[in-house]
Structure I
Amino acid sequence: MPDENAPDTDSLAAASGLPRLVLKPREERRLQAGHLWIFSNEVDVQATPLTACTPGEVASVFSSKDRFLGYASVNPHTLIAARLLSRVPSERPGRGLFVRRLEAAKALRERFYHRPFYRLAFGESDLLPGLVVDRYGDTCVVQLGTAGMEAMKDGILTALGKVVGPRAVLWKNDSPLRELEGLPLYVEAALGDIPDSVEVEEGGVRFAVPLAAGQKTGWFFDQALNRSAIARHCAGARVLDVFSYAGGFGLQAARAGASEVTCVDASAGALAAVEASAAANGLAVSTVRGDAFEVLEAFARERRRFDVVIVDPPAFIKRRKDHGKGLAAYKRLNQLALQLVDRDGILMSCSCSSHLAEGELIEAVQRAVRHVDRFVQLVWAGGQAPDHPVHPAIPETRYLKALMFRVLHA
């Protein structure tokens, strides 16, 4: 019987020529369970100093018993010091690896989507940690979230060309999270002429989606199923869409026959996109620009009421240390929203914070209920669309919650 603790000489040979990262004893267990992250305190820095690595460099990862664990991109200056890219000794990261990963990702999306409008690559869930690609027909918008992906951007662009053959590719690298990786923020064309906006059809509505000037990668494909779910309850309803962005919820509610739709957002550009899409589709909506909390407070003072209220805020909890403050913000937002829901109405409360569990959002709504003399029933719970698959070993990839509550006056 072979000794499982003996060094893997074949893997050692395949991984030669790269920097080594050796983990402390038993720190490989999470990787062996499927996770892709290596934290800085898991590395044996006496044996393999992290400071010897350049941000974005690819290293070979070994257990304390010299067993090969995989290839990872390294950033010695961040808490997540390395992210596993491959577990196969003969599969060093490069253009070929990106081609195979993107082909597998594309095959999944084509099972669910009849047209090429979807998130093509969703980071860790597609075994491409730090890479996000949204596809809008022959235009792709790419976010490089780690030093490793930034260092391999040329290979990524070449692989995209082979797998989907886009006419235009936009680097949308303006997320503040890049600063944690020591990376600059920029938005620039990688290939072709980038249109100011693209058209996305969803729920029978044609949306004008801004790209370079839009939020994140342009369109929030992840909410597609939840927008469809709430639209079914909007016929004849007065609908309020808070943090509306380009009107994904509100315009589908209007198409479903809502008697009135009000979209609230702080961005003038987002509301301009709402109005342009409404006009193009022959739909009637009103828009209100302002801070969502202040607008909701003003509506309460005016005693305005709605049959359906949707709150889809940005992540209030971006890091674990923000949990307490963020949870309080979710409670306050839902408390303000609940005051505006008319008798026997509906509240859809969303969160894209991966650090907020679904149960915590339910609890935040229930705590809010006690302050506004309401009773709620949770009637539907949604999550992210299938182009945002969940990696079972990485709970952080299951981030989106969309909870539909029936609201009764106590």
Structure II
Amino acid sequence: MIAKVLKLTNEYEKETLELRRKIHQNPELSHEEYQTSRLVAEYLSEIDGKLDFIGETGVLFTMEGKKTPAQGQRYKTILLRADMDALPIEEQVESEFRSRNKGIMHACGHDVHTANLVTVAKVMSRMRSEWSGTVKFLFQPGEERGAGARRMIEGGVLSNPDVDLAMALHIMPMDKGLVHLNKGIITACSDGFTLTIRGKSAHSRKPQQGIDAINIAGHIIVALHSIQSRNLDPFSTATFSLGKVSGGNASNVIADMVQLKGIIRSLDAGSREVIRDQIEKISSGIAKAFGGECKCVFKEGYPSVNNSKEAAGIVGVLLNDTYNELVGDIDPGITGETSLEGRVVLDAKPVMAAEDFGFISERVESLYYKVGTGEYGPGHSPTFDVDERWIKFCTRTMILACLRLMEVRE
């Protein structure tokens, strides 16, 4: 099985890189992935399966295995997901396939995810006689903005047939070939918030006639930063940030309105609620004490991605046991370790980044893992880049993980 996966991924490597570069050169923002989705559909048209467009730019490709199902097969239908959207960033990486779209760049690896999943579909098509069940390949729009995963769920990607397990990977700016595969929560949930502080305008020559919204905002900003140190369990993992302050019209006029915008990130529901509650209480209380008022509006963001402990354990052992074979022709200098704490890290710390795969994780058993493709620049930065040799490693891990999980019995 492994030998066949190695052979086929080598065979498709040139095509995978060709597709990745086409997508990278023509990046599209969230829910504008028209060219990308058409390109995906074109490449998938070469293999047998059912192709559906979900919404305007989502693509769902469904494939059936030809092996007779074994009794008690636990994961009969598996969904594999790749996100397709780019970011509003001007690329600074010099390459022959640099972005042609000014101010837009694949700075988070979604071009790699998309090309990788197309190749996963092609390889699994060639191996149909060796697996049973159904695999759904979801090419999802709008991960960066607009909660594309939620729209895909509303479009029915988790039903007909019902998905038993969903899986996704994300390349990361970390050591090449390093795999992070948590058991349990792996990303933070996130909520945005806006505080609108209202006072009373007055000319600065008569400040006593006004209620200074900027003064109120200053006191609120200082007070809010006590939440983490005084209202949360010291062992909880949560944070919040104020990222935007706006208000006032002129230097000689007392401001009657200020807006503060920020985001909450947490790994547990309890901390999330404490922060929200305290933001509202502190802000409203301070504003009232100064004679003004403060309205708090929270915008629910992405839920945490919560990995199936069983699936993570199975795939972690698989990747650890096969690691040397999977990387041998990519970088012979990298030697696999003998434990899961080596190149395949099963207890990696969760990250405080948000990921809309969490909407899928809320509904079905899920598995989400990260693969290092080189530390060239941080994610969401104009210098983000990848070592393309490791895309083939992503393809191999996803295929083998899917095939192994389809063998699991109740």
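Coordinate-derived values only; no laboratory data. Only a predicted model underlies this, so the values are computations on that prediction, with no experimental measurement involved. Cβ atoms are built from the backbone, for glycine too; each structure is taken alone.
State the single structure among I, II that was used to calculate relative contact order in percent (Cα under 8 Å, 6 or more apart), giving 11. Walk me through the numbers on the way to the answer.
Working: I: 11; II: 24.
Of the options listed, only I reproduces it.
For which of I, II does Kirkwood radius over Cα pairs in Å, for residues 68-259 alone, calculated from the coordinates, equal 18.0? So the calculation was done on I. Here the criterion is distance in nm of label points 7 Å out along Cα→Cβ at positions 164 and 204, and among I, II the highest value is seen for II. In this comparison of I, II, the computed figure -8500 for helix-only ellipticity at 222 nm (-39500 (n - 2.57) for each DSSP H run of 4 or more, over all residues; to 500) is attributed to I. Tell me which of I, II gives 0.00 when you compute FRET efficiency 1/(1 + (r/R0)^6) of positions 132 and 292 (r between Cβ atoms, R0 = 30 Å, to 0.05). Comparing all candidates, it corresponds to II.
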